[in-house]
1. One of 1, 2 was used to compute mean count of other Cβ atoms within 10 Å over residues 24-31, and the result was 21.9. Which label is that?
2. Figure out for me which of the structures 1, 2 the number 0.05 belongs to, where FRET efficiency 1/(1 + (r/R0)^6) of positions 152 and 176 (r between Cβ atoms, R0 = 30 Å, to 0.05) was derived from the coordinates.
3. Ranked by distance in nm of label points 7 Å out along Cα→Cβ at positions 112 and 232, which of 1, 2 sits at the highest value?
4. 1, 2: which one has relative contact order in percent (Cα under 8 Å, 6 or more apart), as calculated, at 23?
5. Tell me which of 1, 2 gives 2.4 when you compute distance in nm of label points 7 Å out along Cα→Cβ at positions 224 and 240.
6. Thinking of 1, 2, which structure, once mean count of other Cβ atoms within 10 Å over residues 16-23 is computed, gives back 13.5?
7. Ranked on FRET efficiency 1/(1 + (r/R0)^6) of positions 56 and 208 (r between Cβ atoms, R0 = 25 Å, to 0.05), which label among 1, 2 comes first with the largest value?
8. Determine which structure produced the value -8000 for helix-only ellipticity at 222 nm (-39500 (n - 2.57) for each DSSP H run of 4 or more, over all residues; to 500), calculated from the coordinates; the candidates are 1, 2.
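Every number here is computed from the coordinates shown, using simple stated rules; none is lab data. Values in this document were obtained by computation on a predicted structure and should not be read as measured data. Cβ atoms are built from the backbone, for glycine too; each structure is taken alone.
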Structure 1
């Protein structure tokens, strides 16, 4: 079986700490299939910006085009404004390679308490399909009279029928294959009468193709309430770029921690590389302390392996993480423990070594 060529961008803050753990876990999982990943690491990010004035070289997108996948640690530095770091590295990757699906699962694992009362393990098991290349993150607009009292800024969202329909269709395809066959669309068409009304129209049009899927449409303000009040009722959720970003942070906390939040930026057509990253960001407050939770990065690597068509290796990673959590293994402070990044990673490696079966197949992928 061909070794996957994977570009690694450890990035900023805790990114290098958790990426190292994810790479090692990936190597161990793939070894069970007789495959060794072909890693190429790129020292792009804030340090590169401080040295050159750019987050990455001018031709970095062309460089990435030759890889099968991208594993990203984190982007962000307290001395650089976020819009500089995101638009200098992360967002151009998503757009260049048309990674229009941002896939973010949220599952309540055994051994991880939810901040919500009386939620048993497995009762929350949802996946959000976030539109990833247009919408509110299109970054179209401008500023007028900068530096003067009458300074103005215009930020324009872009919703296209093609963009809405393709993310909605991917969400329906996923929902149609899951046991509950439920899909919730999150919108704000009562206040945003153009872009979000188009979204609603596209949702209704695509829904007609999937008669087996039960649907509901919620306004974003209602949705955030229901994510807290009845998170177990959600199965697949589809949302715009901004709303999906907000809801997935909330979902991560509802199931225990941002340290468990994995994500994939995916082009389902596979014309270019897809990118996988933990949701938690660079976390400068704990950088260098050795207490970052590596599980989100490891779960992101599992999503990467699933996308690269190594299902057994992906399942092995998911099973190892679940085993560590269920057996009350070491936990980092975000999960109420006192363990280090290394101790948690070592527990995952041990679970991988001791596994004899194919492991659990990941949910929501």
Structure 2
């Protein structure tokens, strides 16, 4: 559990001087992002000790489910799926437990001043003063911090947090963590990755037996997305049939027209080309006219690490079947022609064999 935030005990920190941020460049794995200022100087971000702690918690609005209220959604508002971020007792800034961090980079992506860096030892928070970010000698000024974070969130970001090679390590950490702790960890990771990409997405709360659907999401105007999240290679073979069950439930019990439902399967890696998975996907499309989209956690990580957003009408582009078991075309478009090494890593963007 995170410690309570006590503003009175937290010394504030804020940028000093007139220069404004004009551009932020993420240097990749283990490299602190560079903030370019209006006077030509460069600096790195330092923790503002935000009262709202965006790297740790979502706001009520961000976590709201206003598109399918009947769904028994997990009510967690924690950004870190393993709850690795706690609030330090000394300065009330975020502290990351290395043993629980799976290096997904969600907290990195949400820090408004880019004060968190992803490394092999886990995410690391920079709380040191520098030539721009200075301690004020006074308690945190809530309104001032809000104004600074709004300013920094409006600045263009280039570069990326990490690369596809490291995404493989993250997925291994997810599997290991899920085996030792809550089975909800992979589900919350997918939910939070989707939220980072601008997709309202919710997973079923743990222990609910009244609805077997893994997750739902807003997929467009008057449309509902339904997703199966599979983290084992064996379970993904049953995912196409499970998604059909989900659609049947939504249609029969909640009177949601089938033509307004967008089905999606999220997996750690794609099955190989000879897998029955791809043929079943095609059979369902041919017989029922239902095109089930597929995406991997690796693809979601790369999209988040490069600060991409997904439009609500994009899901049909993620359709892949036995004739073309790949989502490379849509990823190339979203990444501006660059696929960041995902082509060569087995199972991230296309069937492994």
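1. The structure behind it is 1.
2. Structure of origin is 1.
3. 2
4. 1
5. Structure 2 accounts for this read-out.
6. Here the read-out was taken from 2.
7. Going through 1, 2 one by one, FRET efficiency 1/(1 + (r/R0)^6) of positions 56 and 208 (r between Cβ atoms, R0 = 25 Å, to 0.05) is largest in 2.
8. 2
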